[in-house]
1. With P(r) over Cα pairs in 5 Å bins from 0, in percent, for residues 292-499 alone derived from the coordinates and found to be 1, 7, 15, 19, 19, 16, 11, 6, 3, 1, 0, 0, which of I, II does the value describe?
2. Given a value of -11500 for helix-only ellipticity at 222 nm (-39500 (n - 2.57) for each DSSP H run of 4 or more, over all residues; to 500), point me to the structure among I, II it was derived from.
3. Using Cα extents along the principal axes in Å as the calculated read-out, with 178, 73, 44 as its value, let me know the right label among I, II.
4. For structures I, II, which has the highest computed value of distance in nm of label points 7 Å out along Cα→Cβ at positions 116 and 372?
5. For Rg and Dmax of the Cα atoms in Å, for residues 28-283 alone, the calculated result is 38.9, 139, so let me know which of I, II that is.
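Every number in this text was worked out from the coordinates using simple rules, so none of it is lab data. For clarity, every value in this text was computed on a predicted model and none was experimentally measured. Cβ atoms are built from the backbone, for glycine too; each structure is taken alone.
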Structure I
Amino acid sequence: MTLDPMTIAPVFPLWLILLLFGLGLVSVFIQYRILQAKVGPFKALGLSSLRLGAIAFLLAVALNPSWVTKKEHKVWPSISILLDTSQTMDQAEQPGKTSRLEEAKALLLQGDHSLLKSLNEKFEVRLYGLGESLRPLEVKELAGLKGHGLKANLNEAVKGLSGKNTLALLFSDGSLQWDEGHPPHFPVVTVPLGNPGAYKDLLIKAVKSSTLTFRGREAVVEVMIKGHGYPCLKIPVLLKEGEKLIRARETRLDTRSGEATVSLSFIPEEVGAKHLSISIPHQSGETLASNNSVNLSLKVLHDKIRVLMVSGTPSLNYRFLRTALKHDPSIDLLSFVILRTPSDILNVPTQEQSLIPFPVETLFSKEIKNFDLLIFDNFNYPLYLSPHHLESIREFVKGGGALAMIGGPNLVNEGKVAVSPIGEILPVRFAEKETYRRDFKAGVRLSRAGAVHPILRFSLDFSEGSLSAEAARPNFWRSLPSLDGFNLLEAKSTATVLLEMAEGIPWPILTVSGYGKGRTLVLATDYSWKWTMGMVAMGKGNQAYLRLVDRMVRWLTKDPSLDPVQVVLPESVRSAGQEVEVRIKLSEEDLLPLLQSKAAFSVSDPDDRKIDSKIIPTGQRGEYLGSFLPQKGGIYKLKIETSSHSLEESLVINGLWGNLDAAPNHKQLKKISASSGGEFLPESDNLLEKIERYAQKGEDPFIEEKKLSLWAKPGVMIVVLGFFTAEWYYRRRWGLA
């Protein structure tokens, strides 16, 4: 019940208060009749009136009357101004013009009654810089503010503002990360910057290519081109390796989408890392030139290892070596066996001979470049190969090929090898006139270098009781059957001896070295087949021999699977400013010493300066995750080191503007406003008026109401006491008390 501006809130039910008031009237009337006979009607009426007044005031207190005052207040909405500070905001629609960020600053600060100042007078305004993260800005920071970093993430920004604002004012060109499925809980008013119609640019929008490809197989790089302001333009797309042009194709931009897709294919001929670039020519009036090219890295692997083996004579060594090579499905073997020499006298016309002539010229002048590994098995090559052919072999190895020579009595011919191109690339020279020794039974042993070399560090069930694999490995090689023949050689200073004779003079048996980009190996015996037959006879199988041949081939051909430290690079092309992660794995083949050590990871930038990097274990045995943050484009060198090994890789990083599409995207801003219940406000003279009108919709008026209970006033109780006191006074005076 309300009697504005008075309200009552009875302490007791109203009917009870009325009943009590009625009883009070009856009691006052009875009192009047009694007092009338004693003091007369006038005095009785006075005393009864005083009693009635006291009762009325007491019952009025029970009604709990209050005096109500009301006052209306208005709370202006709080506005967050979000200023896009991503790298696209540093762009202008035409070279030499004002950047979009400068346009935004002018809108906020220009004039005596600037937009920012006017909004501050009427609203609670907070200013933020919107980049990859949201950060508060002071007004004094605006003058020196520059655009940098990747696309601003609006979804993450509005999460931090939820519950704090009634309105967000976004100044942006629309190049934002935005998910319409998660709109904010408050309206976003967007102010577009930049002119989509005036912007002109060509860019490589995306490149799709596998980071791994195979030598001799077609590799395809798919390139998507995007154009702004160049309708139906015909564009040449170039694929290069350094300055060498690999492939070029023309494409035309689609009229509607302004996009085009072109596939560039090529066949890599060499194994290893390839650093490629894709580029399109710079056009007249184009705003950005740095996004007209993209770099990428490909790692070229062996599809199949192509091996050419020439054996000087049919032998058990040839038979078992050929069987071991054929055992591996990843090896494509072409082998020749010499059954007669040019000095053999035959009384049969050439056209009637059944033997196929050895195709020396075809193999060693034309086709040698198509092989990965050349094996001479006890082959007296000076009888068949001219100096021109030997020179081809040297250039083959120098350019990245591999040569393995298997010993035997035909390994040399009167020492001529020492002065030939072959002698230059081999890791050994002949020690004395006696080049081959038979019937000298001796075992082999690991050298110090052989104990840690990848060729001989393979896992086997050594069955040496309680001995560890490291301790059992030397005993394993000593236990192999002895050799019945070997070549007397000495290693060059640049070579590495892996196996040597166990008794007497430690003649080198297995020796390796590098030459140019290639590798060479000499196994100075034609009796290694006994390592198969002897182990089988002892009931241990032929796995040791097969693993030895496999690892010799893979080491010679630089197969990455043999590397004790392996790196998995990112599949997609990375750009400056994006964190790069690489997965590092230490091979199980390297057993406990390496696995128990920690890997060190370092990164050098294109200027050969070390940059900050970190490495953490992934939780899997021998596996780590390395990461770094490149600040500019170029080739970065990654180095991984353990206690006994190191590996270097290179990774191409695109520049900050690599595949940046800096065209204003006002359609995106319209979607943001529509999905959040805001408004899209193109720049105009009455921008402030429009913002104020929209912001006023968010005003939140409220009425402040105050109640003053009358019974709580001391005067009310004084009046009640006054009635009772006056009645008592007159009763006493008139002799009634």
Structure II
Amino acid sequence: MDIAKMKENRKILKEINYKHTPLDKGYTDKILYINVSDYRIEEKDVPPIMKEKFVGGKGYGLRLLWDATTPETKWNDPENEIIISSGPVGGITQYSGAGKSLLVSISPQTDSIMDSNVGGFFGPFLKFSGYDALELQGKSDKDVIIYIDGKDNKIEIFEDPGLSVDSHILAEELTEMFADDEKDAKNIGIVSTGAGADHSLIGMINFTFYDVKRKKIRLKQAGRGGIGTVMRDKKIKAIVSKIEGVKGNLNNVADLEAIQERGRRFQREMRELDDHQCQMRKKGTANIVNVMNDYDLLPTHNFKYGSHEDGIKIHSNVFRDKYFTQNIFDGCWIGCAMSCAKGVDDFELKTGPYKGQKVIVDGPEYENAAGLGSNMGIFDPEAIIEANFYCDTYGICTITWGTICAFIMECYEEGILNKERTGGLELNFGSINDSLELLHQLAKGEGFGKIAGLGVRKMKEMFIEKGWGDADFINDIAMENKGLEYSQYVSKESLAQQGGYAMTNKGPQHDEAWLIFMDMVNNQLPSFEDKAEALHYMPMFRTWFGLVGLCKLCWNDVVPESNAEADEPHKIPEHVDNYVAVYKGVTGQPFDKEELIRQSERVYNFQRIFNLRRGFGTREYDAQPYRACGPVTVEEYKSREDRYDKQLKEDVGFAPEGKSVEEKMAALRKYREDRYEQLVDAVYKRRGWTKNGVPTIERLKELKMDLPELVELVEKHQ
């Protein structure tokens, strides 16, 4: 493929020159709007009230999507948008983890509002090109590529000249097309997806970055909710951003020295403490695979169990010692000391269209090792790495795919599915070859792969409609909430984590509230009020990262030496103070830790009301599948029988002696389901919501978020 010739002969559908707006204190106050229906390219100003109320990142995405759509807009309507925005702190290089971007869209899986965070270079490069957000709307009648040239201040939309479909090749081709030379490759950021997003509802989006040490293109993923599917439905094949280069203070911050001082503190902690804490620089997030297995929290066989004797085979040390390249900078944004974006170099693929080729594989991260591994009953590191690679290049969310396959495998073992229904695939737990074949089928839009690509909710509805199994049982084991598949933690023994999953705005994703250790291991949340407080603070705190362009890993995956003596060690107060100082240093605005939470509350409540506008956002949608709460099957109960019998006796007041397993399960279920409803009441009260989960007007007024359009909608539900 002659890339130079393709570039020279590309058919440009629209091209404009623009005046570059430099950043001032983290903002340009400009939005780039592109409509691929008629190839419109426009520049919008950010209204002052939007900046005040929504901050940036996810907040900007939600506001723009609200304004662009109606309650009736479907995910595949031209009016649906994909918004990409970083935030005021995004793109700084003096404090770790400042390379995050947030994507917002109406989800094909949930029909509600989805947000997904991602690293890589595109988000900061978009800012440096002059725009706080990219707003994509419309539907093209042909595959197009968008090129944002921040170096020469030019934007073009051109017809796909026949570039590759899958991300790992497409990104290389586009880098070759637009980089002046190898040295310039680091100035190219690319957004793309793959063949899987064309044939499923679970497509994800890759953001690239150029690894200068390896001299290879690498991928980071905005995985959740099918936003990659929206991108392909719009026939956007890729978006390319190019800048002149990254300099020390492109954000033009208010107080650079204040940011640098906090950055130096954190870098010292990583140098001196990381090897004794999480080993993020050696293992990345995979460091907790064995910890989760030890604490009965590692999802195994569709979340049925929390550990397995073969868990040792995917111990984090195995990935560190045998697969992850060591002693090389692995940051997905410049200046990040966390260096957790681990990679497997020169991995030879055993299956699929790239069989026999040696590739670099990003990760696996914890979620991939658990979802593509133990949850599917697979304890072969190389099978996990292979599936990880193909999910990434096909544009398929690894978390979603792992939970989908685990559900399919349990249905297969329970007789709900069989070889006839799966087109000849034997999909028992541990089926490496047939599960990989299922993934390849999905990428081609063939066979049972097309069914799997619908996601757990639509599959369970289909299986029930066809009469393939008991509806109650299928609903109990289908690990989805709001249409989104669960991420990879067993929540049965952590009531707080059950709420952290099912009471999310978008569906069960751990980036909002990860409370398992506080609740289950450290017993820091004994009362409903304690749990409710945690389920107020943690989602609000974590929301803030998505408003300003920061990665949450740098908050709590290494902690200061004195943290154990802090008043609230679970909040990592010294790091919270760092974030206050960094935000003030960038924006020059008065700011404290209380305002940090208020900023998030405004946006969090807005998203809840946005869900209400979509026909969701009330208590019934915060219900959880029973598998997330307790044992569904007899064998599941028996695997923890001593624990459950003790709970029945001590907590429920039910004598288990002489009772059948079924009787004990029924008593335990009634107790656990009632406890969850009590938790919902407590959380809604703490958040200032009604018993039906609707924000009150009084709370909106307290937050200065009583916008007329929100009040009008909420009044209908009071």
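1. II
2. Considering all the candidates, the number was obtained from II.
3. Source structure for this number: I.
4. I
5. Checking each candidate, the match is I.
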